[in-house]
Structure I
Amino acid sequence: MKGIILAGGTGSRMMPLTKVTNKHLLPVYNKPMIYYPLHTLIDAGIKDILIISGKGHAGDFLELLGSGKEFGVKLSYAIQEEAGGIAQALGLAEDFADNESVCVILGDNIFEDKIKINDFKTGSMIFLKQVPDPHRFGVAELKGNKVIGVEEKPRTPKSNYAVTGLYVYDEQVFDIIKTLKPSGRGELEITDVNNAYLKKGKMKAFMLKGFWTDAGTFESLFRANDLIRQKTNK
């Protein structure tokens, strides 16, 4: 299985912090933000990782992370020419994936849990976390413990379980992305990918036990810093 970190976007919600740097290079306590998703993939046993970023600061990622030798992995880099959504960015990784399964993580997502994906064979996996503000995320509609639908940033969420920014897909994901149409936001939505797997009955969902947060707003960046500080200083 190969790993993909999606670290593009304009970071417009974080201005002026992102005026001269990529959001995913901002500090979260004592490390650059990008270190956390990178270590999530490494801890899951993934050794071959692609980082997809925007045009403006791609060289900064290369300067910071290099070939991956420091981390015991192989790092590759790709450019998302313009913001077109998470699914559009993932579609750029088809050649890199080379018909293997992929573990995809958003560059501003921070997980306490170590993710176990050793027994993944086919279909897809998503990871859920109960949150106080589900309207900010893709939200899982549940029937018992089973996910029966996913809505992207709903005004009236059907649960308070957010679909976190970590996904495992088989090689079929790239065929699914090619069938997607832009949403009302003009983007190819990862929620549509997840629903496509759901319709096929090929999705497993797992509840996270430890903390999870994104770091894509001022408030969530502050929360991420505080969570990591507390964990580091235990």
Structure II
Amino acid sequence: MTDIAIDVQDVQRVYHTPFASVHALRHVSLRIMTGQFVVLKGRSGSGKTTLLNCIAGLDTPTGGLIRVYGHDLTALSDAQRTAWRRREVGFVFQSTGLLPNFSAYENLELMLRLVRMPRSERRKRILNQLDRVGLLQWADHRPSEMSGGQQQRVAIARALVTAPRLILADEPTSDMDSETTHDIMALFQQIVDENETTLLLSSHDPLVDEYVDTILYLSDGQIQES
């Protein structure tokens, strides 16, 4: 097993419009090791989300190379990337993306159905993850019956339930107060420390800085410093 979780080499992403070409990423190179907790910082439009999407295989670079745990994403078909994401990547978004008509339990169960985990194994896995984020008693509640912080915890449990090696989080605490942000970041830090999970998130929040191993700054699609 490689110690390199994410290897980005000279990645470019250009979006062509009828009026102009937008250079979202400009020759980005970075390397993140297994078990690192890394934050991407930068102003809106700096390329953070584009870079996360390329690392997730949700977007395809115009040029360059991306390897995640040795998988060359640029060499995989769309179907292969989808199968890879389901097995190895967990996502946490600002909007949580929880299905509103599903309970917390059902939101997690859907992820295990997608990876075809036997029904006999699903219940224990789901309840363990909900307990881990302190929401076991909320298993049967829908997102509308929870606070924003509780919804984000369900989203984190959903990201963890398939035991991914990589978690990608895009502005996961942007709508939260400082106390909830500290709670969520402490939970992320615990996950990284206990499981050697690699966690890459984007954030504007300075409170995040005290929890991560490395800070990467993006500006105009380029890494400025770390």
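Bear in mind that the values in this text are calculations on the coordinates, not laboratory data. Quick caveat, the model's predicted, so the values are computed rather than measured. Cβ atoms are built from the backbone, for glycine too; each structure is taken alone.
Matching task: -7000 is the computed value of helix-only ellipticity at 222 nm (-39500 (n - 2.57) for each DSSP H run of 4 or more, over all residues; to 500). Pick the structure from I, II.
Details: I: -7000; II: -10500.
Attributed to the structure labelled I.
Work out which structure the value 30 belongs to, where relative contact order in percent (Cα under 8 Å, 6 or more apart) was derived from one of I, II. Present the calculation step by step, with values, prior to reporting the outcome.
Numbers: I: 24; II: 30.
Source structure for this number: II.
For FRET efficiency 1/(1 + (r/R0)^6) of positions 88 and 112 (r between Cβ atoms, R0 = 25 Å, to 0.05), which structure out of I, II has the highest calculated value?
Values: I: 0.30; II: 0.95.
Result for FRET efficiency 1/(1 + (r/R0)^6) of positions 88 and 112 (r between Cβ atoms, R0 = 25 Å, to 0.05) over I, II: largest is II.
If distance in nm of label points 7 Å out along Cα→Cβ at positions 64 and 168 is calculated from each of I, II, which structure is the one that comes out at 2.7? Each step should come with its number before you reach the end.
On the way: I: 2.7; II: 1.3.
The correct label is I.
Ranked on Rg/Rh (Cα atoms, Kirkwood Rh), which label among I, II comes first with the largest value?
The maximum falls on structure II.
Computing distance in nm of label points 7 Å out along Cα→Cβ at positions 16 and 160 for each of I, II, which one ends up highest?
Details: I: 3.8; II: 4.5.
Going through I, II one by one, distance in nm of label points 7 Å out along Cα→Cβ at positions 16 and 160 is largest in II.
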